[in-house]
1. Assuming -10000 is helix-only ellipticity at 222 nm (-39500 (n - 2.57) for each DSSP H run of 4 or more, over all residues; to 500) as calculated from a single structure, say which of 1, 2 it is.
2. Looking at structures 1, 2, which one was distance in nm of label points 7 Å out along Cα→Cβ at positions 62 and 214 calculated from, given that it came out as 3.1?
3. Quick check: 2.4 is what I get for distance in nm of label points 7 Å out along Cα→Cβ at positions 222 and 246, calculated from one of 1, 2. Which structure matches?
4. Using the calculated result 19 for relative contact order in percent (Cα under 8 Å, 6 or more apart), pick out the matching structure from 1, 2.
5. Suppose P(r) over Cα pairs in 20 Å bins from 0, in percent works out to 30, 51, 18, 1; of 1, 2, which structure was it derived from?
6. Using FRET efficiency 1/(1 + (r/R0)^6) of positions 110 and 238 (r between Cβ atoms, R0 = 25 Å, to 0.05), single out the structure from 1, 2 with the greatest value.
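Taken together, the values in this text are just the output of simple stated rules run on the coordinates, not laboratory data. In this text, all values refer to a predicted model and were calculated from it rather than measured experimentally. Cβ atoms are built from the backbone, for glycine too; each structure is taken alone.
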Structure 1
């Protein structure tokens, strides 16, 4: 009788232990493994050890995670990406997230860029791709033709904004995505406004890039755009100083001298009539819309104010313009700007 009671006691104890172990494993596998929100970037060339080195200090139930990860063969099948661990996630949810590549999009900003090389570097700082591979895509003739451009004008397709993409997006797919954004930007209303200027979309982007480099004052952009439209219509060279800087690839040049005006380049609008072959920067939406809604007037010249407030003095005649230019030049001299 005593033996039976002892056996029952032992069996009852084993059952309790078994229940406790099962409960422990249920808690470990399905319970709260993530105490706080955490972002993790897993590069396309990352090793599994790098993933676990970053992950383990951020989760509970590490033994359960390792056990489940082995069952999933996570070491040989995890996906690169940008992952967000949310509080309350279980070991199973965390492991499956890496297994299935359930990454969270990132927000990338594209603005204030003058050249494809600069764009490639800026994108490389925000995506899992190096600048060399991005630039190669930006200069691809085949891909440019696919989206309706050429390798010189493809840069004009990028509209400055903030976009949500996957961190691991391939550069080719990013270009295709930007083409869709470009098509969305050119609404029927914008295309209708474009007819007023007589410019193509590429020409609008190119002129907008010059306006954007001339001023950051949004309220003045339509007036500057109107000056250039007037000069284009009359066959007068644009004589835009920013195109000289672009031609020379010297964006830090503070003062344009006569020797600079003769610099040989199709982008130099002092020696070439009409617009440059492509944009000289990535213009803001405000500059693009300023060209589409340019101000109607009879100004042919403008010059920065000697007050250095970011605005310009406008003139209808060369005589007026020369007076404005002398005042500005005198202030440059006074400030010893060379």
Structure 2
């Protein structure tokens, strides 16, 4: 019987689908597998369902050269996988695109509102019994309605973020390598700006780019210096898109209004001192964390595994 190995527990919807046809092994530990454990799994499995934090590099993939048919990444990103090596070995790589678009856009907006209106600070204050009545200057925050939103990366998630901005009557600018069509810009009511200009004029900056060589430290110390002192940075993309240490220094010195972050440069570790700042909201990589979306992701990876093991091309294959 063919074997499917899952490197971390995922929702049962997809697992049950696989159990009907294959031997399924699921990591029983509440922690990521080691490199050696991944290599052993690659060697003995016909299919791997992996997490974004699993380093599926040349060394791991080489162990699967005789048996492994697919690495199905339980994420929209796949920068943890050596795609060139997988292609060389004829091992399919799939991901879970589109399904988490709206959910991640919801979180980006949740973070934007939370950091602007100091929700986390106010919640803690209230829970600690410090609230003793309404006061004119208690937890003054920043309006979101009517402000300027800059979107860096206007793919499916960036566009979903832009659609939500209509309800807040925001002026929306975007930047990415390839400009959208005029028709699409008009439909979304957004305008293109070069990155430097977008950073200078935006009150809120939402990062929605994949992690590539070009986007690594896209917001470095120099770019962060262009941001207005009362502006906010929202990152639901990938941690290394921002120079986290430089961002921390800007926030600590009140050179940027605030930040709301769901992903981190050295995840799960944070830059020392970041968690002590009051002008940041920090969440543990929960962009797609809803029951509905995570179940859909589970079904997507399972169906792609089934297709690969039955000799078909996976629907969400990364390379052909």
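1. For helix-only ellipticity at 222 nm (-39500 (n - 2.57) for each DSSP H run of 4 or more, over all residues; to 500), the value -10000 is produced by structure 2.
2. 2
3. Source structure: 1.
4. Attributed to the structure labelled 2.
5. That value comes from structure 2.
6. When FRET efficiency 1/(1 + (r/R0)^6) of positions 110 and 238 (r between Cβ atoms, R0 = 25 Å, to 0.05) is computed for each of 1, 2, structure 2 gives the biggest number.
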